[in-house]
Structure I
């Protein structure tokens, strides 16, 4: 079979007109022959047999003879890297060859300069684990192709920067400068409609926010000139607001300006949520609650997890900041039904609300809310075992406030009977329990 392929390809080579020899060098016949040999084998995905013919073509042919010589060569080299994975020295040689092929392709085929360097960056991510080398090379490539780099390149470059920062090899100023540079490139791509880049930007923002570099002073210094230069850039505003909020910078003037600007151009669940953060930081609790309610209403069915998160936050806000216990309980119950993963926390909150509720009336009516509080503590630890210790502590506390048996008996209230507690706009059925 191999002999037949070679005979066919040799006939093709001999039929190539003489004028083509300039492109293929002084050994044009040999160059074209080996290009044809390996190309046919690559088509068959027979990379083992293709490799020696490709190497011969690579040694004979000028760089501009065929762009496929580099593309196919990269495929062959990646295959050989995998095949030689247990030989680190050989792998290192092959990886160097792979990067050389990217560089030669970029140099000799300028129309594919960007694609060549981006492919090199991705291979660098896949085959080089040294953060210093990754950071240097990816930073260099990003400086050359900017927003055309693949989303993963920006994320991996930021991860490498974070590793160097943790090792003391990059300082805070370098991290700030790096974030500023790559986020500008990413924002440009997002503005052009790249959803994949938007996801990568979130990853980069998370890395930056978790770095410890993003203090309020640093963020304000970084973002103020960017906001002033372009106060209507949605992608840029969204990133600024998110980082300022995550870094507890909600009391800054810049947060106020960016949130208000974002809410005008993008009245979304996200901007409504940040308005809530803004108002709550200024103790404008009614406006804050209204904004968070609006954010919840703007979420889609596909965003159920986020809706549960916001709803639980609103229930807590109603209780702790607004003194609206009934609204807090209603919202917490809705959260437990919406997302079972929040059920334990929701029940713990409801129990805490009942345990802090002051009811008027006789000795039993004043103490009856503690029965409901105890019920919800039991439900909380059953729904989420991680809450058992906290729930048990509160449960023991509430039991001490159960009415005395003698006092309950005077009002014809007997252990084990059902009892309805109605207080502060809340109503629950429970079971009578007394202290002897």
Structure II
């Protein structure tokens, strides 16, 4: 990056005159008079409330846009009414830029300019307006949030994932897993010993039977487990941030955060459910709310979550219907995938002892037991209180310059999911908001 000075300018003039007399010059670094420029980075018009602080940035470059090193000077033009700059001069950085903070005066409505100047460049100006109430903030904003349970699954949800893994992690699965359920549900020790003695040959026989009956059975079970893992490790919410009218000098206001729905993500698809439609009650809590020249802040607050109920909703109303539209719970999914009558007949024929109905019944009991185990584990999560504690902030945007916040973007939540007495810090958790306009 070049440095421009009065000596450089004089030399440039001299060299320029010599070049005219003796022919073209090959020194492309020479500067002609007026060979520098200043440009405002960002908005030229600055709207502030009393006491607000914002940043203003200027860029110093040559006429081809290459950054220049040099000193930038700032002055107020007009009655700044106690407004201050963090510095009235400074040197540009490697990008040719210099940023200073502008803090508006504490009282009074003001209109003034801030002018930036540098050698060999025309000055630039920011038009600053300071009002007691510069921005309409009150209203309702629809928020969509994404929460990442970075430290893993709370409570016993991990055991549920392991159950789905058990269905598919052996060479002959799910046949091996189905046989395990059958053996566990036969009281006769002799029959259990006969089945165990016929393994793994009988595992292979049943595997062929299952795959011939339902070629994608393994893929379906893996899909269920994978989808459940996705919704258990991260979920979204739909909510309304209701900001009350009223404003203090420091921007402190009262707001209410109302949780209205759940959002689940499976692969690249999003699925939203209203809490009322799921038979769940909407939740609301008061929060501290503030804003300044660029951002809004939402104070710390908590929502008590029935996480087990949330996961059951995801499993029964989303995941299972996606895998099998005719199933409405895990037991009906498993019995639809596994033909217990055919399995019972195959076992009876293979070991030559016990009736088809005996093994068929044990198969049905086993599938029902496995489904019940999974569902009990999920519902058991709610036996321990779970709290979602969050606080956050976002950049506000007035999209149509009507001095009202329209959009909240690049929002970020911090906090934790507390399961009983065990807090689990949230991973990267985000939100976005849009003002709800009432006709």
Structure III
């Protein structure tokens, strides 16, 4: 969850490269071996190996089958599994040092407190906080991120550490018609300046992040949808996070409407709502029009969707970034995972920020999602659920960002983004279930980012 702020962001849009790249060519080849290699899109490999040359995966298979150059560096990990670097679909790196959140708080008390803290933070807070967030992600096995950038340094931090993913320019506080053209012009200037400043960013793209349906008027949402389509920008939005948001969307009334009325109002208040939930409103405003591999859309949280909204998200190909621990910490409720799965909605996982979570640990997020799904499904719980959750962490997360051609699986030619994780029960062959229920970030022994070891601990 983000907040309404007046600060702008210098961001760096850039296409994710379709070529195979040659950076890291001065490094010797690297052979990583482990008890298990999980390519994700192929069956697990016992006693597996991955050969890395430069930034890319050169070979993957059983250890005995991999031929290596004479100068290859070899690292072996006993009792461990190697999998693709994880994909965190929703976070706010800039807010890292506002947490971790250690106890539950009511959402509508938490967010004004966060706004006040943000206004009091000195300028040098944001770069330090964003860089701390990246370091924590990498230590937890995450190499790809969908990050909301509010103040600016989030994208610079991701670039510095060579993360892959999308940095979304946040658009927030656009409710008054009289200022809308001016605010959109400022946003467009940020995009233009970012393009000029960031030529050469190889592993990051830039997207647009309309904040919520209540911090942005419907007119602003329509204009932002037009902007995203015109510039072919990936898009993300916080959606259906609280029951108050749903009430506001449907009727323009409730405690949220009362709070907004004191801050300049909102056209949904004047109109008496739109008669639908937030997802249908966002779709009506054009946020999910014209989606493609190059212009995907992710909605964060998705706790309070009705059946019609779920069907629309599925039809549009929108991904829901599940954030179960953040939702629990702020008392927002539980996302309807079983219903989303039944309707074939695309899913992924996000930690949100440390301002609303206890860690940036995607394995902990996976365990929370798995447990929630199991409870909702009851007797119909899929026995292969752990395999699916593991895909949310990897290839389906990469698909949600339009990056599955380069990331998300251990495949020859893709970026060598990898995580090596100590298994709690090395003799158990259900590796996916161990990773999705019994592992935490502390089990990560090595993280490889574009062929370079970015995090390593001894056994």
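With relative contact order in percent (Cα under 8 Å, 6 or more apart) derived from the coordinates and found to be 6, which of I, II, III does the value describe?
Traced to structure I.
Among I, II, III, considering only distance in nm of label points 7 Å out along Cα→Cβ at positions 171 and 243, which has the greatest calculated value?
By distance in nm of label points 7 Å out along Cα→Cβ at positions 171 and 243, the leading structure of I, II, III is II.
Work out which structure the value 20.5 belongs to, where mean projected area of the Cα convex hull in nm² was derived from one of I, II, III.
Considering all the candidates, the number was obtained from III.
To which of I, II, III does the computed value 1.8 (distance in nm of label points 7 Å out along Cα→Cβ at positions 99 and 363) belong?
III
The numbers here are math on the coordinates, done by the rules we state, and not lab data. All of these numbers come straight from a predicted model, not from anything done at the bench. Cβ atoms are built from the backbone, for glycine too; each structure is taken alone.
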